[in-house]
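Colleague: Multiple structures follow.
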Structure P
Amino acid sequence: MEHVQLKVDGMSCTNCALSIHKYLEHQGVSEPKVSFMEGEVQFDMPASLKKETLVKGIASLGYKVRGQEEAAPAKKWLDNNRDRAIFCFLFTIPLVAHMIPGFHQIPGMHVFMNPFVQLGMTIPVFIVGMGYFGKSAWNSMLNGIPNMNVLVSIGAIASFGYSLYGTFIGKGMEFAYYETTATILTLVFFGNYLEDASIESTQRALKDLVKAQKVMANMIVFDENHKEILFNVESDTLKVGDLVLINSGETIPMDCKVLWGEANVNESIVTGESVPVFRKMNDILLGGSTIENGTVKAYITAVGNDTVLANILKMVKAAQGEKPPVQILADKISAIFVPLVLSIALVTLIGNYFFAHNALGAPIGFGESMLRAIAVLVISCPCAMGLATPAAIAVGLGRGARNGIVFKNAKSLETFKDIKQVVFDKTGTLTTGHFEIAAFKIVEKDHHLDEAAFKALVYSLERYSNHPIAKCISSSWKSSNTINWSKIEEVKGMGIQALDKEGNVYWSGSFKTLKDQKAEDGHNVYIQKNGVLIGWVDVTDQIRPEAKEVIETLHKQGIHTILLSGDRKEKCESVGKALGIQEIMSEQSPADKLKKLDELTAIAPTAMVGDGINDAPALAKATIGISLSNASHIAIQSAQVILMNQGLKNLPMSLGLGRRTYETIKENLGWAFSYNIVAIPVAALGLLGTWGPTYGALIMGLSDVVLALNSLRLFKKKLV
């Protein structure tokens, strides 16, 4: 199934996104992700469909689809809300100014009182407005989900049509609402421009990441005499295997491995950690990071979409397209909002015409009734409800990405508010996972095995495992004198079992693999041959320096902490007590961990932090799975949140960010609903006066800006 990602221009609100979402689902696409803020559409395309067909279908709805690989289209005049607002503003000023007392006494200004002059100045504004709002409104109605532009278009058409009718029957001065048409369209364009600018600022963290992907690089090539020559090239032209020279102050162009040199590297763009890290030969450098001092030569290991930075961007953008549960209600209301407002506007028109009176007790007439109905249309704002959640999510995801916290879906941000328990794996999570061999012993039961043969045997077994202890042993005791096994497998939670060509069965595993339980307990790895103990190996591991502070912070937040590990009871209790963890569960197999997580999540929402293959099922089972960036691939795939600093430092921040994002969403939705509940009756009752539509258009545009500004506060809120 092909994954399709499209750039779509013209989406201005949640109803636009709903239109595309509904179309794709009708075509048979399952769970498409549509982000009007990013202007992106993502979905997995069934084999029965063609990409070209779906692209044409989206274009038929009134949106412009361009391939992700294409360069940004050249900007055209009146192709954005800023240009449209300026153009319309020039024609609107005289139309509004003639209503100012004393304006008509200025010599030559009486010409603007002429209805035909007003018509001539309104037509350009009306054409530009209908070319944008009218086209969008018509396409949205054809798709069954009318958007905000339907309200704007009907308001503008009603005032323009009423004025045009009066002009041609010779009563232009009595029917003169041309300025209403012009101000509605101009102010909504201006409001949309402010909204665009506000939304763009919510994306700033992601834009910083995008900029970090596009840099210049010093590529090393060799001439016929094998002398190095440097070529300054764009980073996106590099390929895997290319050699590059990176000097102090330069940005690392792509993920690469150091061949020569040493440097202090600032990886904050990726990990959120501003303290430089020391990198030497054979170390990995992350693309987008900066060399603070030092010079290295390196070869490219990953380019384009395969780099760590590109994958962060991919996951964050995918998360922006997700809909957290709190947005479901807003989407449902947005879908029926426009028809509801149209009904209210019709009731306003009829009710005011037949029942409303002015201060003197006389009926207000059709013209005033129509102005009140138009004010209802333009002051109502479905965009506010649609923008409330995406704006907060965008800032939350952006702040997380900037601090080395990657959320793979938006639901995780919201779910964090409910977390009451955090479960930790031990090895590689609470501890560094950087083991060193402390001791080993060859037992006397096998006199034919010397030290070199014992190490070669252990290496031959452990090199097939990804467990941190196995990696430590295999890297320390690497040997060319390996055994070719006829069969070997890793038994999760137990160890490695192998069969040689003579039929001998070997085990490298924990104490529970021993048939002879009389053996000395407390060692890390036991080596057996045909059920007979050959020897054991002990390793040491250090507790992460930030672990104790993280645990204490969680306790202050009222979160219950649990250590869940497959390691020996004594070692788990040693680590758990040193850190002050409240509950310790040791000697747990992957199946046991899964069962425990099931029990814990039934009691209260639970987050699980782990990094190994054995943790993958538990990470998937937890309410929220959290993985470290140096975790196994399967653990990262199973988790919903990834901490990019290779440690626990940002765990409390991720929890706090989730809570603050949810609070911001609630504030935004509260404002959006309150605004419409108050604004629509105010407009319907004529409390805005004869300038009702003008005030309504201005207030409607500013309402979205309020939401964006409130969302931007999330960048500064204290998280821990």
Structure Q
Amino acid sequence: MVVASRTLPAPPEFVSRWMAILEEGELRPRILELADRFPEERSLLVPFSLIEGADTGLADVLLERPEEVLASGQKAMRELLPVAGPEAEGLRVRVTGLPATARSVIREVREADLNRFIAIDGIVRKATEVRPQIREAVFSCVACRHEIHETQEDGSMVFREPLECDVAQGGCGKPAGRTRFRLLPEKSTYVDSQRIEIQENPETLKGGAHPQGMTVLLTEDLTGKVIPGNRVVANGVLKSLQRATQSRGGVVRSVTFDLMMIGNSLEFKKTEFDEIPITEEEEQLFLQFKDDPAIVDKIVLSLAPTIKGMEEEKEAIALQLFGGVEKRHPDGVRVRGDIHVLLVGDPGTAKSQLLRYVADVAPRGVYTSGKGTTAAGLTAAAVKDDFAGGRWVLEAGMLVLADGGIAVVDELDKMTPEDRSAMHEALEQQTVSVSKAGITATLNARCPVLAAANPKWGRFTRDKPISEQIDLPPTLLSRFDVIYSIQDKPDQKKDRILASRILASHREGEARAASFGFPSSGAVGPTLPFAPDQLRKYIAYARRTIRPVLSDEALQTLEDFYVSVRKGGEEPNSPVPITARQLEALVRLSEACAKARLSPVVSQEDATRATRIVEGFLKRVSTAEGKLDIDILATGVSHSQRERLDVVTEVMRALQEEKGAFSLDEVKDRCERQGIPPPRTEALFHALRNQGEVMESRPGVWQLVRF
């Protein structure tokens, strides 16, 4: 089949058609303003929809022959200026909002896209420094002293030098072999340039696919506007660069070419979850759940339905997906709205399965496992890369890539303490500060963190408090809003219910497999309130449109709960039950409840649910001798344990004053008289030894280091 080719109009016609588009779009005042503000501003942003609405044919040609059409647009801008001064040559046309047909996924870019105007969507992974790039090099011929102008190609890695003293430019005509050409840097013209690498969005990857990237060359006023972690849409012309390698025989050129985009415009994604399309029908369906008091329970039922039980943990995770409201105070202080959740549980309690499901269903979910994660992989790495011409560049880590989404970290206890400490700033300030290889930068990491870990000895034991079995530093624990301990305790009634549900889920899987020729042994289970894709869109819609405000009733409920719990700490020698950090967690959870109901106001019921969640997890992990003690999470030592530690230290000090040294049995005997059991005394003694407070002067004989 022969396809007839279209006859494209000549460039002079392009200029007149551009002038008509600019006049119709009433852009002449903006062009005059740009001429007055040049060089601070030089770019005219033209939506593609304006071009398509005014001249469909030119819009089609723009996608096929962008360089020619864009050059005509810049010439049309100069024609509309009353007086064309030196700034006229510097004005640029930048087209935004390309149609869906011109948008391309990085891994689907092919040779048919070469030299076409396309748009790629992704996250900035690397960004070089802004450096001058020569655009027109001026050379001086040594033989005749004549100046020769040589225009350089954008995006080319090869510096173009004259082959002869060009007669057309008034030169002597001698070739490069009979004369030399000296570059005149002071007479050459330069332009600011920056290279960035855009990587595919993590949430678009399927299975174990490795994210692919595309290099984009930015020039002039596009430079210096992006940092690693920014989510952008880059519009530009796709070019190819030939690969070349150095060898003993010289430069060897490959038949394979690399791709690079010459950037024309950048669009920043400032609104969360803009990339998730929601139709009007879906929006109407979501509005049916507005102010539904049971909506949180429906979401919990739809969250990892094959994982039975863990309703309390799922409720906290469901609210984490919606999040609270970020606040910025007049003095510049920012209060995060994201909710951090930590699950510490026995093996085989489906923690990893739950985390995997959340990473898949959450918009912009990024998953990692602690065993194979480093501090640089979590935050940002400074690498020396050929991409930047051998200079140091920043590579965004997992928490930066999850900006605006959710970061899921499994096996948190398997990370080294040095790597784990990199999370402290990201959890509270939600930024990542980098000072490496002469690079000082602050990157955004505005995302909630859902983490899971195992107890200190692999499984919870019944003879020790749960707080002592969570092997994570207090500085890290105190930054989580909700911490749940998940214990696998044998219970006949619960075990039978769990076993029947697990076996029923296997029967459902067999029923679905029947269509592939396998025998079925059961029926498919009940329909869920939200399918995974529908739940993802519902969360995105709520986070995009709802920004709830606390009602007077909700404020009073939270205040009464906080004051009543704190009241228990007013008694002499009583521990501090909760602090202001838990009050802020209550506010965030209450706001998340309102978001889930698509309500602009946080009701008293939302505040009550938040207090129930916080009180429930504190009773699990922050209770000592029947009382709430927030010091367990804040310092790692309970109030009662600190008092006993003081008693043991005083006993050892008294023994050392009397005898000059002491034995462990002597310490246990004296502490038992003061009401401390010998096993507890021995545990506290070993804790002091591990901290370097006690040393063994000779076998079986101990002394205090700081006496």
Structure R
Amino acid sequence: MRVVFRNFTGGEVTPTLSARYDLKKAGTFLQCCRNFIPNLHGDIERRPGMRFVAQLDGPAVLLPFQFNTEPENTYVLIFSAGRIRVASPSGIVAGVELASPYALAHVYGLSIAQVGDVVYLAHKNYALRKITRSGTAPNYQWSIREVALNHSIAAPTGLAVSWKGEKEDSDTYTLNYVVTALDADGVESLPSAVKGVTGKFPTDWVVGNSVSLSWTAVAGAVEYNVYRESAGYYGFIGVARKTSFSDQNYEADTSLTPKEDWNPFTGGNHPATVAFHQQRMVLGGTKNDPASFFMSRTGDYENFRKSRPLQDDAPVEYMLASGSIDEIKWIASFGDLLIGTSGAEYKATSSGAAITPKDVQISVQSYWGSSALAPMIIGQSVMHCQRSGSHVRDLFYSWESDGYAGNDLSLLAPQLVEGCGIRQWCFQQSPGSNIWAVREDGVLLSLTYMKEQNVYGWSRHVTRGKVLSAAAISGAEGDVVLLVVEREVAGEAAYFLEMLSPRFAEAAAIEDAFFVDCGRTLESARPVEEFAGLGHLEGCDVVALADGSPVEGLKVSDGKIVLPFAARKVQAGLNYVSALAPMPLETDTQAGSTLGKRRAYGKCSLRLFRSVGGRYAASRAGDLFNADAWQGLEAYDLPFGPAVWGEACQPFSGDVEITLPSGQDADATVWIIQDRPVPFRLVALMADVDFGEN
């Protein structure tokens, strides 16, 4: 029978699904997907290489700094032992080095939220801090400091109050006043000390009665607010731009009152999470109140001062009531305020347009529980990890239930995350809509995800070393993924900042194809055989693509490589292998199920797009549950050659016929391998399959 594998979006799945051909997505499953990326259209292409950016002096963790989507305003912050540096895809920014208060292992647990040029960092073991970029390009200034909540200019002092006008001996009512100062940004100070004067009750004032106030000027103040006591509250009566004011029996507005200091994060009660929602900073998961969250005053992110009576823009304090004290792990603004705890996921809303201190409504959305891995908002979904760290879920609004629902996106590939949780992840929106996840053992995973098309497929990306960190920022031609990779060079551990190279574009020339790791592009004005610039890989075995032709068996010596022929442009670096195999074909026929029957692949055709070279092999008996079986197979080259002898092979698009050298076996399948520094993109695999007896 003739079969076609034309959709690879299922990605690599657990081998125990080999008998579940009844599943709707079964035809898209892969037994192995190593260094290949499933595309949204159904085809699959080789992962591009990792381009060397800079050498680091030790392990490091990356966090994004993105002012906007313009490439010149996007960076990564490099956290290493005791210091923080700033980098872009072109290299580390010179002259920027900040002292880091964080232990490197704790950086993975930092919760970050950015507003303009300021990134806030929260961790329950450290005081809330912020990293700020100031100044103008190209001479930006960077700083890190603790966040001084409720910071303002000083309160006025020396308040003097005097009654003006006649009064009777029976007029013993005390008029109490306070004054606050405001700076140029409109930030208000705490009130002055209360000062009172004996006079008449406000409704008994007559013409000529008034109260004169004066105080000492406050440095940095541009105006002052004046408040008078009314029914136990201090209500706003006017504004003064100098250091004096005359109360002409103005009505005290008790809906506008001076603020009282309130800081729930003192005494080491540091927040574990930070986010922004409805113009408020949201902090939660403190040491002493792990199930509580706090929201700042509206429009004043670092102000938690309260007012009496409570106003709609006053700070919010709320404790999630559940059967147990579930620690808040993450907070995300997603239309509603979503909160992930160790026991459940919640939605915080209000009966009106915005959450206020007197109007907070909490409802449980699911009981999966969350880990501390920072959530990601992708389109109309929020991605998060369950509390065990070994299951990835999405969370999206469901009209049917009028609430949030989600799916376990790792259900079909638990072997990729169970027992080795995700340490860090990032989202590359374009091209491809891919989540890049760093596993705790240094393996890089990719999840191709698009909810509206019901696409989610996993793949493994193995390099010669361990990936320690990943961050995505905006670039000129799509999102850029930067990585910290630990490799072995000259017998010692070396650490590199690397960038995932852009995909091999449809209009790109073959000499620009970049399919090496920790590699560089080396160029010469005239053809030469010797190229320098690989000192970071001293003593390593490398491969190269020289003017579009792959060259293997090279070794870096004194930072140089010597080619067997002269070339102008060379892509040189560490080699890596891409391998994939579909699940063995199973179906129901008139004679019954094919499960357990022997089968043999006859003539096969590969439909390729802009590919060069590649190999193919047939699986061996007993390798059904072995995703690394490609390593022991006898592979055969695909029949490619240059159009003109001595020139590079040009990318090929079309069908290539092959014949697998295999007999009948119960779990026979075909393997596709690319182990040279050239592109490979598979659109479909067509095969004649002959089924025999049990």
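Colleague: Tell me which of P, Q, R gives 117, 65, 39 when you compute Cα extents along the principal axes in Å.
Modeller: Of the options listed, only R reproduces it.
Colleague: Suppose you compute helix-only ellipticity at 222 nm (-39500 (n - 2.57) for each DSSP H run of 4 or more, over all residues; to 500) for every structure in P, Q, R: which one lands on -15000?
Modeller: P
Colleague: Continuing with this model, one more query. With distance in nm of label points 7 Å out along Cα→Cβ at positions 171 and 659 derived from the coordinates and found to be 11.7, which of P, Q, R does the value describe?
Modeller: For distance in nm of label points 7 Å out along Cα→Cβ at positions 171 and 659, the value 11.7 is produced by structure R.
Rule-based calculations on the coordinates, nothing more; no lab input. Not measured: the values here are computed from a predicted model. Cβ atoms are built from the backbone, for glycine too; each structure is taken alone.
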